[in-house]
Every structure is written in C-alpha cells, then in structure tokens.
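Right after this note come the structures.
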Structure 1
Amino acid sequence: MLNENIRAIRKARGLSQQELAVQLNVVRQTLSKWEQGRSVPDADMLIALSQALETPVSTLLGETVSPPAAEDMKAIAAKLEVVNLQLARRKCVLRWWAQGALAAVCAALLLGFVLLALWGSPYLGWDYGDPETAVIGVGLHVLEWIFIRAAPVLLIAAAAGIFLVRRKKTEE
C-alpha cells in the first residue's frame, strides 16, 4: 500500500524518481526499493517524504490514491475552455486598440502634412535681426525640418503596423 501510494503521488506531482531522491537526499535506488515494496522508509524519512510530496503521512500510509476521475477532467477542460475564450477576447480587444492607435498616428501625421502645407512656413520671411524672432523662427524651422524628415518613416511604419495586425487577425 505504501509503495503504491508513493509511486502514484510522485507521478501525479510530475516528479521522476531521481528528482524526488534529490529532494530527500537519498539515492534513486532507495526510492525505487520503496516503490517496489522491498523496503520502507523510517519515520523521519516518511515525514520528509510527505513534505516533499506535499501529502499527509496518513495518505502515504493508508489511503489509496486514485487517478482523477473523468468527470474531474471534464470540469478542468471546461474551465480551461473558459480561460481560453477570455484570453481570445482580450487579444481581440488589444488588437482593436492597436489598430485604432496606429490609425490615429497615421491620421495625425497626415493632418500635420496638410497643416504645414497650408501654413506655408511664414517664419521664413521674418526679420531675423531681432534676437527674439530669430530664436522662435529657428525653433519653428527645426521642428518643421524634424517633422518632414521623421513623419514619412512613422507613417509607413504605422501603416505597416495596421496591415500586420489586420493580417494576423485574418490568419487566426
């Protein structure tokens, strides 16, 4: 009875004989003898064994350990299915938000191009002899220069992101 319980609980915990033997500071052959019923652990080792297997000593000594019933497996499968559906919904929501954010970036960049085209860079005609207007004009020119250089790259990246997120959605 003890040998069968040790083997059943060890396997239920997903431990090999070697792994459990290491936890108990014994050689694998000792554990094998216990499981074959050729020897039994002493009282101290039985307590250590119950701690390593996270099982009461009474279960090791007398109560038979049965594999999980089919109904239990069905209940676990149903719970896993619910969890998988929740994860799928969360993934769809995240994908929707990502598409929205990337579309907003594209729209903002296009709006920036339109505004710059309509604005026509009026600071270029300012009197740069005045230090205040010179600093403001140079600052505006730097911002416009950076936007014109960076915006096309960002626009392409955002459009590609929308395409990839939408493509991944259709693959699933």
Structure 2
Amino acid sequence: MLQIIEKHMEETIFKSRWLLAPFYLGLVASIVLLFVKFVQEFWHLFVTIGAARESDVIVAILALVDMSLVASLLLMIIFSGYEIFVSKIDISDHKDRPDWMGKVDFSGLKLKVIGAIVAISAIDMLKSFMEISGTLTEAQTTALMWKVIFHMAFVVSGVLFAMMDKIAGDTKKH
C-alpha cells in the first residue's frame, strides 16, 4: 500500500514540472512586448535623426542594443529553462536549431544570465555617461555612483558564480 502511495506521489511531483510551462510562455509574450518597445524606439530615432545630436543617436542606439540583449537573454532562458526543467524541445532535425540548444546546463545558464546582466548594466552605465553635459549636480553624481556600485556588484557576483562552478566541477563526484 505504501509503495502505491509513494509511486503516485512521485508521479505527481514529476508531472508538476509542467506548471513551469506557462512561465516560459509568459516570457515569450515578454519578448513580443519588448519588440513593440524596440520598434517604437527605432521609429522615434528614425524620425528625429536629422535634428538629433551625435550623442543622442549613440544613446538611442545603445538603448536598442540593450533591448536586443534583454530579448536574447529571455530567449536563452526560455529555451534552456524549458529543456532543463520541463521537457526536451523536439526539433533536432530543424536546420535553424541553435548549436547551443540542449547543451546548456543549469550552471551554464546561470553564468550566461549573469554575463548578460553585466553587459546590460554596462550599456546602461555607458548611456548615463553619454548623457552627461556640463557640470553634474550632486543628485546626478550620486546616481552615477550607485550605477557603478551596482555594476561592480554584478561583475563580482559573476566572477564568484564562475569560481563556484569551477570548484564544484573540479570536485570529485560522489
């Protein structure tokens, strides 16, 4: 009797992984929303390019790059997360299947996410520095200082994650 209960409980736990699937569909919808913002930003840049200063164009392009990185990060999380936690995506014969698909484990995904966050943070910081004109107010200086602190926290976190994965990888498996 206990074996039957245990078997049903384990099957229920195993099947519960499908509760994650709507989260990944929500992330797909988020990419669509991000695409809408990308098109809006691109259109705004396109129609104002004649009157825009060079620094404004660079900041606008950095914003587009930033959105592109976020969309790529979302896609990587969707593909890898779904395959790691829910089910394999059965498109192995598709000619456009990315080479990395199915090869990224949880550790690799974690490092790719933190790497993308560092890149996004760096772009945001660069945009902030590009927007500086004249003397900075105390509030602007404080805001820039916090952006640098947060960016460095992301960098240090990434290095620590990589070191932990290296140490765990070098440890003999039990």
Structure 3
Amino acid sequence: MPEEIKRIKRELVQKGSIIDVYKDHMLLPDGQVKKWDFIKHKGAAGVVAVTKEGKLLMVRQYRNALDRYTIEIPAGGRDYEEEPTIQCAARELEEETGFRSENLEYLISLKTTVAFCDELIDVYVAKDLIPSKQNLDEGEYINVEEYELEELCQMIFDKKIQDSKTISAILAYKVKYNK
C-alpha cells in the first residue's frame, strides 16, 4: 500500500480560453484509484489602487457564475503563463480603471480554490495613480467606484463583497498600511 497520494494519470477533458479542465486518476494510500477534477489556470494579478486621497478604486461588474454584479479589486488573467504578474497587474489596472501607476508594490499571493484549481493571484498596491484611458476587453462592462477602506471592510462583513481575492487584498492592505 502506498504511503502517499499519487497522481497516476491526467486526462484533458476540456481546453478553454481561461481554464483547462482535467480528470486526474489518483492512487490513494489504501490502494484505491479515484478520479478527481482539476482545473489548470495560467494565473492572474490584482491591484489595490489607492487614490491620493487614500480611497480605493474598485470595479463593479457582472459575474455570470453568480448572476449578479460584484465589487472587486481590478484584476485579470495573465496573457501567458510566464508573464510577470507585475506586468499583468499594471495592464489590468489601466484597462479596467483608466489609471496607471509607476509605483506598484507587491502585497500578497493567494491560491483561490485549492481543492480543485491551481489559480495563483499576485496582488499589488498601486499608488501615485496617473489618469489614462480605460480599455476594456470585448464584452467587458465595468464601472469604476471609489470607497473608503473602512467602508469596504464593512461590506465584507455585511456579505456585500464575497470575492476571495478582493477580501484578501483589502484585509491585507489594511493590516500592512493602516496599523
């Protein structure tokens, strides 16, 4: 009997534009072979964008999986798996908010759903925002809104913000910058 769980086979079930879905065949310590779902993601980056007044820029957008609008930090997927996340963060900040920054500082890394997906999101803080031009992807409709940090924290505890990257980013920002 094996002492550890071991993947013995991985089958591609569906190749998507954002994710790839696999069926993994796993050998368990008791000798059984079980099939587990696995989602491969190329990674992403997010940004806590801070105005000179100390407010945070958030994006309001429709999310099909929830069938509702959400409030989130600006974020998006890497164009390719090896793309530096700071480059992705800078691009997404400008595309989604219409601001850019030459002052991006790493904040945290998070794995969004470790039970079945390898998505990694690196989150940065952007200060010294420079007005630019919003450049949304085709089919993307985003409103940019400004919030006080404490207002966002309350929205988390009121269940108005439930997105894991946004919650993690806001709370990490609060701990690091607002002691």
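Thinking of 1, 2, 3, which structure, once Rg and Dmax of the Cα atoms in Å is computed, gives back 34.6, 102? Label of the originating structure: 1.
Work out the source of 2.9 here, i.e. which of 1, 2, 3 gives that when distance in nm of label points 7 Å out along Cα→Cβ at positions 113 and 137 is computed.
1
Every number here is computed from the coordinates shown, using simple stated rules; none is lab data. This one's a predicted model, so the numbers in the text were calculated from it and none came from an experiment. Cβ atoms are built from the backbone, for glycine too; each structure is taken alone.
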